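Quick heads-up: structures coming right below.
Derivation of every value follows stated rules applied to the coordinates shown; laboratory data play no part. None of the values given here were measured: they were computed from a predicted structure. Cβ atoms are built from the backbone, for glycine too; each structure is taken alone.
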Structure 1
Amino acid sequence: MDQLAQTTGLLSDTLGPDLLGTYLHGSAVLGGLAPASDLDVLAVTRRSLDDRQRRALLAGLLEISGRTATVRPVELTVVVRSEIRPWRFPPTGDFLYGEWLRDTLRASGPPAPGPMPDLALVLTMALRGDHPLTGPPPAGLLPPVPHADLVRASVEGIPELLADLADDTRNVLLTLARIWTTLATGDLAPKHTAADWALPHLPAQHRPVLRHARHLYVTSLYEDEFWPRVLREQVRPCADEMLVRIDDLRRRG
């Protein structure tokens, strides 16, 4: 059984009739899975999960998700329909699992509900991808997100993103390129497509860094990531250049 079938099965078994719909989003529907891409799943529920459901979802995801050549990371976002419709910002997410949270969640237990600005991006991708795994088409459950809130969600995560620049270099650079692309074009593009847009808009000295990040994204797993010293030394200047462009667009917008 593939990971998507396992994930939807886990959600159906755990939530029963409270599960209103399950949607694939992210790279799988917007631009094709790269070697290290997550399987991004959004679940919409009738009510907030109880403690038993949270523990069952976490236990199941710890078994289903991974980071190997044959097992992809699963990122699961659960949202209660009444928390997003009618739309307001920031929205509240009910449950979030991703491989970057694995060790924390194993130690502390299942995630609790809380503000989740990134839901603006998740809902937009789910609507654009229009790929239901269970339930009706996403437009039947999900509200459209105003562009202003898409911008807010994109820029609010920048400080946390930059904190990971040294350890998660390719992802941070490509995410900055996507934020820049979103602010400049209004489009929420896959990371490699965002890099394609950003490259000709960057000064020539910064292009090799972003070009290498894009190459890593489309060719290799995270554990195979390698940065030659000459490029590593230019990572922060490249990030800073994109931050200047993002800030300029934000101020003008």
Structure 2
Amino acid sequence: MTFDVTIPVLNEEETLERQLRILYGFLQKNFPGNGQWRIVVADNGSTDRTPQIAEALGHELPEVTLVRVPEKGVGLALKTSWTQSKADIVGYMDLDLATDLNHFIQAYHALSTEGFEIVYGTRLHRKSRVIGRTLKREITSRVFNFMLRTYLGTRFSDGMCGFKWLRREFVPILMEGGAVSNGWFFSTELLAVAEWKGLKICELPVKWSDDTTGSKVDIPRLAKQYMQAMRVLKKRKP
């Protein structure tokens, strides 16, 4: 099965080339089939040299391509990338590669041979291994996911982990069902709507290393956005 790995980026000129080369090397080693995969850099409004660096890498590495979205928004970047894709499997991971890349092999097999339709990484499973995470971020994550379960009645354990994959045929179904946010909440909407639609969901405990030095997340602002998005999503619940 073919797959696209989308990396949403915003002003990442300092680390983009290094991280993409790491990911490229991993995929080339583990999926050597010609034309089986692409790395899609989904730039959502960068004002630095991020798109130029991605374009230059694309000229050198034919499996790397750039999708430009003029407005900020991770959800918008993912929707733009996935709706343009022709791959069997689409998904995304964060540029910091916080989730151990070996989990991608597990996710691929879950979708290609094990009958699952969507896969998500979780840092909150008892078998997960989380390295370097601050207490503040750990508490924030657990509180947020508790709110999801109580307010929306969802069962998945970690809606915020930036490691999700699905069969592309379900992208329009999930978007029509309520996965529409242009921001970070889009990745959580995917799981909620997938549950409501009865998709076969694979929960994947992961080894995850927090990149606290490079984090750009404004937790209070993000929490406010999530609360608003949860209220909107609940109105779409069947």
Assuming 23 is relative contact order in percent (Cα under 8 Å, 6 or more apart) as calculated from a single structure, say which of 1, 2 it is. 2
Identity of the structure behind -15000 (criterion: helix-only ellipticity at 222 nm (-39500 (n - 2.57) for each DSSP H run of 4 or more, over all residues; to 500), calculated), options 1, 2: 1
Work out which structure the value 7, 34, 40, 18, 2 belongs to, where P(r) over Cα pairs in 10 Å bins from 0, in percent was derived from one of 1, 2. 2
From which structure (1, 2) was mean count of other Cβ atoms within 10 Å over residues 102-109 calculated, if the value obtained is 17.8? 2
Among 1, 2, which structure scores highest (criterion: mean count of other Cβ atoms within 10 Å over residues 62-69): 2
Work out the source of 1.7 here, i.e. which of 1, 2 gives that when distance in nm of label points 7 Å out along Cα→Cβ at positions 78 and 182 is computed. 2
Starting from the value 16.5: which structure in 1, 2 was mean count of other Cβ atoms within 10 Å over residues 30-37 calculated from? 1
